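Okay, got some structures for you below.
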Structure P
Amino acid sequence: MLVQKRQLERGPKIVVLGGGTGLSNLLRGIKKYSGNVTAIVTVTDNGGSSGILREELGILPPGDIRNCLVALADTEPLMEKLFQYRFDSRSGLAGHSFGNLFIAALSEITGDFELAIKESSKVLAVRGRVIPSTLENAVLCAESESGRIIKGETEIVANQEKIKKLFLEPADCSPVTEALDALLSADMIVFGPGSLYTSIIPNLLVKGIVEAIKNSKALKVYVCNVMTQPGETDGYSAADHLAALNSYLGQDIIDYIVVNNQEISKDLIEKYQKEGSQPVIVDLKRLIEMKVKIIARSLIQESDYVRHDPERLAQTLIALAVKKRGALDKILGWDLVAYLAHTFTRKLKTKG
């Protein structure tokens, strides 16, 4: 156990920007290969339990933060279940998760949302760090192609018009210093997977974040979504996703785009189509013209939903991070192939 911990501590410095299910899903996989993972999380959510706590207590929305903490947790399964426990409709706490209330309470006790996250990290024995991109109570706003201004993340998702641009109110939100430091010292910066306009790009609207990304010597990788998102990326191809990201980052910042080339079952495609979603088309010609390196892999797992497989996605990214460090044949002190084989074999023995 001690050896494994030391190996993880020697892992590449990986910073992931985003929010929502996509980010936490990736973190579950990547934490197995490096203990130097930093999640920079958007804090513009105004729906559900997070929205209620934000409005009633005046704190930043804790939901995406909570999901990332749980994803990076190195603790007993019971603690994870406790943090994710959601009270049912028969109680006055209907819709709230215990973890959200825990973070809210710590924030009230300490008077510091950032400190509340750090203390929660200790409780869950988090492997890595979870940092909000800003500590200011920012509202995510969008201008549609018709010129209509939409305020609030939930309202933006519900909007049926194409998004022309995003901005924050106030526009000059200060970044968290630790977030900037993490970006500048990273071996790799990962964007996504997750909602393009309401999870990834909001982080880029915080003052100083884009500048830190541009000044960082890290490898920059965009993990493209597998499915389009109704109200956000209707009809978007992989190149459309990248073009939208580039409009906030600048051209030629992203080094790699990771796309899925695994076939999705017909039943799931039909299910998603009923909800206004479809598989993201990988338009290779446009991507090549955009001068980005393309990594196409079999990356998904299917259940009731289509999701990136945390393990396969993590292995794809960790190989890139190690290559960036100039250690093509080594990862955490082991040969890359041997390390992955060792991990897989250990899991089989555990299951057996």
Structure Q
Amino acid sequence: MSWRFLVLMSLTFTISLGRETLSSYAEPVAQSSTKVSPKLAQAYLDYFNRALEKQNRGDNYGAIADYNEAIRLNSNLAGAYLNRGSAKSLLGDNQEAIVDYNAAIRLNPYLAEAYYGRGRAKFLLGNNYSAITDYDEAIRLKPNYAEAYGSRGSAKSLTGDNQSAISDYNEAIRLNPNLAEAYYGLGRSRSLLGDNQGAITDSNEAVRLNPNLAEAYTVRGNAKSNLGDNQGAISDYNEAIRLKPNLAESHYGLGRAKYLLGDNQGAISDYNEAIRLNPNLAYAYSMRGNAKFITGDKYGALADFRRAAQLFQQQGNTEWYQNVLKGIEETERSL
């Protein structure tokens, strides 16, 4: 099977570096109290502070309810919109989060955290170029904003600009050497550029700082597999899956490592799970097709290759679309 293809592990998944710093906003509330009654100002503060307490302990639904009341009492303070946007984003409602961040920026155009939060919400919606623009503004307003540099690096990496992403990750690390996600992002970008040993070094630091960062284990597994250490890669993928069972890329990497070690049935099982979690993961279909072909399931392989070709074409991956077409042609001839 001269057409059979292997995908170097460098899938384009990444993570945002987390929510913006929540606002306490006691000073602006006090300043505004000259325009409203002291009783109303105190009621606002009570709802705001209760919301902040709930948000800090992870009760985002409860926090949103209290921010709603605070905003009803005083709709002219940016802090409540900023924090409510953060809570909505953490609950996955990024479109509504953007509405709140817009309101915060309208009320306070110098609030770096609002630009950062809006950029993060856009990033999570896949709008990477617009996210970069917001991160640029956050950094302009707050030049020592480590999380904004790290998150901008993540967005740049997803646009293919990994060299610039590396610069941002390095700056994030300079500003905050304990930012595990920045080391993870740095390792991921290095892996995408072929520096697998560097990726391992950075991933080691990421998991030292945050042993629960599943994505860092996956990146380290990718790099180990690319360097031929598939047993080591399997250990990392298993740890990533233990920490975060729904990370499709970890299951895909595990399947690829097993495939390279000759365990085709095990690989197929892992590819099945990767596809269940992410039905648009084209590489998983192509690699599952390889494994099925080797085990004699040529019709199953053909179905997988056709689906992979369809996805690669939709995703604009011309190189792998052409590779899979060769697989389809040879598989059809073998039937």
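Say we calculate distance in nm of label points 7 Å out along Cα→Cβ at positions 186 and 218 for every structure; which of P, Q gives the highest result? Mind dumping the intermediate values first?
Working: P: 0.3; Q: 2.1.
Answer by largest value of distance in nm of label points 7 Å out along Cα→Cβ at positions 186 and 218: Q.
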Matching task: -12500 is the computed value of helix-only ellipticity at 222 nm (-39500 (n - 2.57) for each DSSP H run of 4 or more, over all residues; to 500). Pick the structure from P, Q.
P
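A value of 4.6 was computed for distance in nm of label points 7 Å out along Cα→Cβ at positions 82 and 250; which of P, Q is the source structure? Intermediate values should be presented prior to the final figure.
Numbers: P: 4.6; Q: 3.4.
Checking each candidate, the match is P.
If Kirkwood radius over Cα pairs in Å is calculated from each of P, Q, which structure is the one that comes out at 20.8? Numbers along the way, then the final one.
Details: P: 20.8; Q: 21.7.
Answer by label: P.
Where is FRET efficiency 1/(1 + (r/R0)^6) of positions 210 and 322 (r between Cβ atoms, R0 = 35 Å, to 0.05) largest, in which of P, Q?
Working: P: 0.85; Q: 0.30.
Greatest value across P, Q: structure P.
When relative contact order in percent (Cα under 8 Å, 6 or more apart) is computed for each of P, Q, which one produces 18? Can you show the working numbers first?
Values: P: 18; Q: 11.
Answer by label: P.
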If you rank structures P, Q by mean count of other Cβ atoms within 10 Å over residues 234-241, which sits at the top with the largest value?
Q
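Bear in mind that the values in this text are calculations on the coordinates, not laboratory data. On a predicted model such as this, the values are computed, not experimentally measured, just so you know. Cβ atoms are built from the backbone, for glycine too; each structure is taken alone.
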